[in-house]
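Quick heads-up: structures coming right below.
Coordinate-derived values only; no laboratory data. Keep in mind that this is a model prediction, so the values were computed, not measured. Cβ atoms are built from the backbone, for glycine too; each structure is taken alone.
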Structure I
Amino acid sequence: MTALRASRKVAPASSPALRAWAAERVGQDAVEWAAEVTVAVLEALVVRRSSQSGPTEVAGARGCEECTLVALVGLADEGLTIVTPEAALDDARVAARADIALERLLRVAWGCHAEVQERLPTLVQSSVPPAVMMREVRYLVSRLTACIDQYISDISNAYAEEQRETEGRLLAGRRRVVDAVLNGAPAPEGSERVLGLRWTDHHVAAVGWSSAGNRALHTEDNAQRFARQVARAFGGSSLIVERGDHVEFHWSLPRPESFDPGVVRRERPGGMRLAVGFVAPGMRGFVASTRAARSARSIGLRMGHPPDVVEYDEVSVLALASSDWGQAGEFVRREIGGLIGDDPGSASIRDTLCQFLISGRSRQVAAAATHVAPTTVAYRVRRAEEMLGRSSTTRVQETILALQLAHAFPELLEERSSPLPA
């Protein structure tokens, strides 16, 4: 350590307290040498990065110099426990909050390590007897390796922890803004920057939940990746809001025609069910589409065997009709009470009658939809009319709605009749 000499005078970046601590143990010359090494490393990094992407700035001078000083003291005192200086950890936290890549910090740390490891063996050769030189060099390399391993581990952990905390604060802020808007409050100032979308765009919302009945959606980043892929396909932006047992997706689109439900279906992560709202403009559209997606999810959760993707446009009538669950049950039992039954025969008659009425009383269309012969359709419709006690031409809309509710929510049915032949 006594052989260390700085070749030029540079302004130190480390704290006075740490410099004083190091000077007591390795000398003032070694402290000045550490400052020179730090400046040389940062200058080299600036030149290298400037040649790649134009003039730039390399941060981390204080952390780099303090790490170098601690390493020098650690070389002189084999019993010293290496502790990463707080300045280096602060650099990591600041970088995480500023969304600066961890790689940039680690490049500075590795640069200082490499510079020290390159310079010190030369001094060892001129300062120690040949008989012990190999042993000293081995000790030097081993001790420096332990230092850099500790630094890299601590810096990476500090960066990751700050990232998690920053992300948590950001997500909580986003959730507060979304909840306020959904509750009818005006958008707070700066909300577009917080959410990453424009209120003047068109919006579509979706809700995702696990098809396995648990919270996990395979991996945490599955939802993030899905949101980004869909946004990229639409040429818009995305926002995710965690809701405990489900996740809300919000996409902001420059044009309504950009939305393609097929993309959502194709990119949907495995193990995730989706309820999708509709495209609507402005903040009012954001609110309406979110409510529609939530309503579609409630339909999907009530269905015995819901599809992987529930689109609000396909279940909007069911959503309205089942908003009062007790009234929906009474409506079904009143309209199609004669067809109630959970056996396959009753179900096939209900499904056939529903397709027959939806198709405008076409036996051929209903036969194709239910995969039976037209004569079977005629037979089932006739049996349905007998069990209903009225013609299928009366109360057509009410009958269709009751049949659709019974198909989507079998629990609305009561087992009051004996099985019917298919």
Structure II
Amino acid sequence: MRLSPESTDVVEQTAGVVAEHAEAISTLFYADMFEAHPELFNVFNRANQAIGEQPKALAASVVAFAVHLIDPDAPDFTPVMRRIAHKHVSLGIQASEYLVVGRYLLAAVKKVLGDAITAEVASAWDEVYWLFATALIAEEGKLYAEGGTDPDHPWGRYRVVERFEESGEVFSLLLAPVDGQVPAHRTGQYVAIAVDLPDGLRQPRQYTISSGPRGDSLRVTIKRVRGVDGMPDGQVSGWLYENAQPGTILDVSQPAGDVVLDETDVPLVLVSAGIGITPVAAIMEDLSRRQPERTVRLFHADKSHAHHALYDGLRRQVLAMPDARAQNWYEKDAEIAPTLHPAKSGFMNLSDVELPEEAQVFMCGPLPFMQSARRSLIDQGVPSENIHYEVFGPDLWAQQPA
């Protein structure tokens, strides 16, 4: 995947200017595209648009891809590309939609940069976009084929079989396909659930599969999102909280996600906060069945024991595995929490925890939390390439302070 020599020269000369204005470009792009194609709101997360996270993520991705094309020493873009493709497949993105995106994205570049965009510059960045798009289309096509999904009909019908109240506003739904079996998936993956909201808009949201592979059903664990600092409550999580009961039929995507449990026996360190416990629960359920002898260390942070979702199942699994240990941190009431190991008060601190040698680390939680945990782990000697993460929503990891 290479730019033409002519385009390479132009992109090298203009990449800095485009990067400087990338967020303004992507913000204008989304506004113009949605005005002309409001039906695309059924694919894109309206909340992420409202708070500006989606434009930031798009800007960072396009700029990183362009740098990857012109700088042989730039970080490999393949993992980022693969992650984006998995997200798109879970949302049912189709190849034809890249035509619409390309038209409005390049138009936004011209609007923001004005006279700086000559025909030569426009042609070079058009080439960048279509290299980006065709790579994604190919990867997404492969993922759809592997999942046995028709891209024209990406949503499967699932029935809520059981509902479990986990804690406060966290609940789990056991879902079974109306027809057939759950597509094969790997532990750590997620699905999207799309619902028709009262205002007539259809919205998808992604939720980790919080159970290990079962074949006939899957479990998702959902936190009802409450708005803070003037932000509205979560629309989809609120709808599911109020309406998803046994018998409810939901539209569910094929499983997706590239951060998954490996098949080795190397030690694992699982780091989570809040609802980030969901992939940890799936990993532990799987390990307790298939690899109960594996060395595992669980580190979890939460508001309190009452907020700690899926605790009982995790406790049983840790007790059943001879070399599994868990440590929790609670912001309040840590001293009275009936946890497996005495909980610590306050925020998670990994600076003095004992870590298995050559461990692989899996993290899930808010981005600032994961950044802090990553710094602590690297200070402890964990190689950065051994630290893997899953993020809910647009992936802004690269835009957070290192």
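Here are some notes:
- Origin of the derived value 227 (volume of the Cα convex hull per residue in Å³; candidates I, II): I
- Each of I, II could give FRET efficiency 1/(1 + (r/R0)^6) of positions 7 and 191 (r between Cβ atoms, R0 = 35 Å, to 0.05), but the derived value 0.35 comes from II.
- With mean projected area of the Cα convex hull in nm², for residues 287-366 alone derived as 5.7, matching label from I, II: II
- Structure (I, II) behind the derived value 4.8 of distance in nm of label points 7 Å out along Cα→Cβ at positions 111 and 351: II
- Value 14, calculated as relative contact order in percent (Cα under 8 Å, 6 or more apart), assigned to which of I, II: II
- If helix-only ellipticity at 222 nm (-39500 (n - 2.57) for each DSSP H run of 4 or more, over all residues; to 500) is computed and equals -21000, the structure in I, II: I
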